[in-house]
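Derivation of every value follows stated rules applied to the coordinates shown; laboratory data play no part. Here the structure is a predicted model, which is why all the values come from computation and not from measurement. Cβ atoms are built from the backbone, for glycine too; each structure is taken alone.
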Structure 1
């Protein structure tokens, strides 16, 4: 059944190439996947969601899918929700319907495949599949310096992918298998012991490789121009879903497989994530265009998720000798370490989901503003709330979500991240590196409030200007994708356990 979630967008793409109506075929596949994704959220532990087909005997490669845990379920759920919203948002240029909807379907298929794959080769390959239509959408249907931006994102992400591939191949060679659950289980039960030097080298490659894909500072400069140049569905799918691949990879591969290596690089990682939050946050404040502001905002908020990952890595306790005391109790483990922070992982995943929904909604509404007014220059806008009250309300709602208003999903995620940073805090020992980074990160909430509230005031408040005085409000069709995402933000914000209960 899980393979069907990956196959449906690809089948719809083939149908579009064969002459099927592009928009209808894409929406049909998107809605079918949304229904399957919601069903999976309730039944994900059932055997029907796992499948495996041998592709190659030596080395053993399997096109295998399965829900390893609740994190996979949440990421697939994020993918199908944002896919439907992206397909309903924006309008295909005349004569470009096949490229527009076909590329959106392939990006969605690549993201779902990466989150659902249990084979390391296909985990990597599905992400690379999604980068090709991203390049085409920006280079052909983008705006501004679209060709330059398309090549820039390709060079950056290509570099990150090559570094990542080196780390994954090294890891698979040591494990003797590409099967992710087998690799992780071998480390947990002590049958696979990776020496500290190898762990440190692999962790460095994974942090750089996944970090470039997530726009970790200072490898972040590709992201904001790419999102500003891309058509709305591409920005929504890449910023909202595909960029979470790197974070998911660190949690799925790096943290369980090379925990000691991740701990060795803790201080550099903390410095870089603070750069994401404070440096990129200040860059966001200085932006004059809404799309660039949102792109930099997305980069900034990745720092919070990295903070949770760092807090998890910092809680790793290495292998204990037989008879040693851990928390006052004798242990007999001789080759297996453990993590003492049980908040950080769920916090990272919850914020990944919340950010994906909110940034997708922001890019979708930004596209509506541009189509209505002809501009995204903040200095050329004003008073839009008078002509478009529904747009003003929905943008205000998601803007408040983005800056962490209580009752919305982002707030729940950010609070859990901050709590996870202080999970093992000992007042007698003083502030550690993670707690210091967290205190710096909290200032990002202030920075977020500055740029988002200022943008809202400039766009929607004050006197109407030439660009906004004759603008139209959202049509019923425009409201559907925005409401889908807004309801999701409210539901998860008011009842975070809807997602957290999936962690068992």
Structure 2
């Protein structure tokens, strides 16, 4: 059964899974939402705390304009409604790492309204068609601090470095119907955030995490009671949490039990969820407008500036790669999945075109294939990424030019790439030093071909009798005799003449 028709088969029939995600994305900014304290990851505990973050008496919050700007730009990137008038509310609850005793959030009037996000078909993942999921809202709120339980056997410490850090809470509609769809949604959202630059998307550092809402129902029935699994910090874990929670709920319902609306935690070591606390209604938090903050009123000039600052987004870039550069849908999807990869490719493409004296569209396929198949593969073997690769765009363009001009063959280029990764040298220097230039001298190649044909007279007769598949054998033998340095085109032409 494919993920696009994901069903859980129970004793009483098939069950459908209904999924919604609440993604908390830390806004890219140098200071917090309502204070000037720094936001750098990895600082010593309580080293980045202002009097406002610590909720000292008399301290008043002042909104950080950059955080508001980034939230608006994110909303625009998913074609969402931007609310020119929005308001901050106080969400009242007690927790040890929440110094104010309340969280400043936006319940009733968020800065961003309804939008949508589209995922592409992915047969490997079981997503057989393009799908669009609704985004209900994006609101801005402040993060809480962090409790540290492993520093003392009987006490917990509080680190307030994260207290007051700006978050965007991106709330989806319950439109997803499988773990694969949720995973694809989360990857696409992270990609957009990174393109926009509003969040770095580093889930392992906690700057992006998801609350996973899951319910099950018989196909076509009303929505069931949902549970919320909090703070899941990887795409793989989100998919595991959905899988486990869906099967758990089906087991409970088929054994005559009821699903309790509650908050749960995901255990990555076991791949299971466990109960944390019963889920209270939003009204229990006693929301009310924050009296210390005026409503946010966005002017048209500010919105125009936000929209003008948006980069080319992944969907538009992917379509351009296919339409203008002639790339395959697969290659275009790989190259646009991450903003860093797309930027690296575009610099490489410009340099490769210049090195060969051709247009970018003429060398795009060669460049994309080399980057995805050769460079990515070689870097994976040695555990490196594009960021720390000794093969820069300039060096890659040099190598591609040697292939494009017929100086070296494709097989020799793979050997040269390995040496480039080992030594950091340019392709030109390696080819000169190692004597790897491709042989295009027709006289030298013809002599080798004559030797091969003379040594395989029986196969020559078989070829001329109609066994044309042997042509590849002759090509291989000739290239082997020339240590891979023979120009394949010249070899093919001479062989056709001799065998014809």
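Here are the numbers:
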| read-out | value |
| --- | --- |
| Given 56, 29, 21 for semi-axes √(5λ) of the Cα gyration tensor in Å, calculated: source structure among 1, 2 | 2 |
| At a computed -21500 (helix-only ellipticity at 222 nm (-39500 (n - 2.57) for each DSSP H run of 4 or more, over all residues; to 500)), which of 1, 2 | 1 |
| Test item: FRET efficiency 1/(1 + (r/R0)^6) of positions 131 and 275 (r between Cβ atoms, R0 = 25 Å, to 0.05) calculated as 0.20, pick one of 1, 2 | 2 |
| Source structure (of 1, 2) for distance in nm of label points 7 Å out along Cα→Cβ at positions 355 and 379, computed value 1.5 | 2 |
| Winner on mean count of other Cβ atoms within 10 Å over residues 179-186 once structures 1, 2 are ranked, highest first | 2 |
| Which of 1, 2 leads on distance in nm of label points 7 Å out along Cα→Cβ at positions 107 and 155, largest value | 2 |
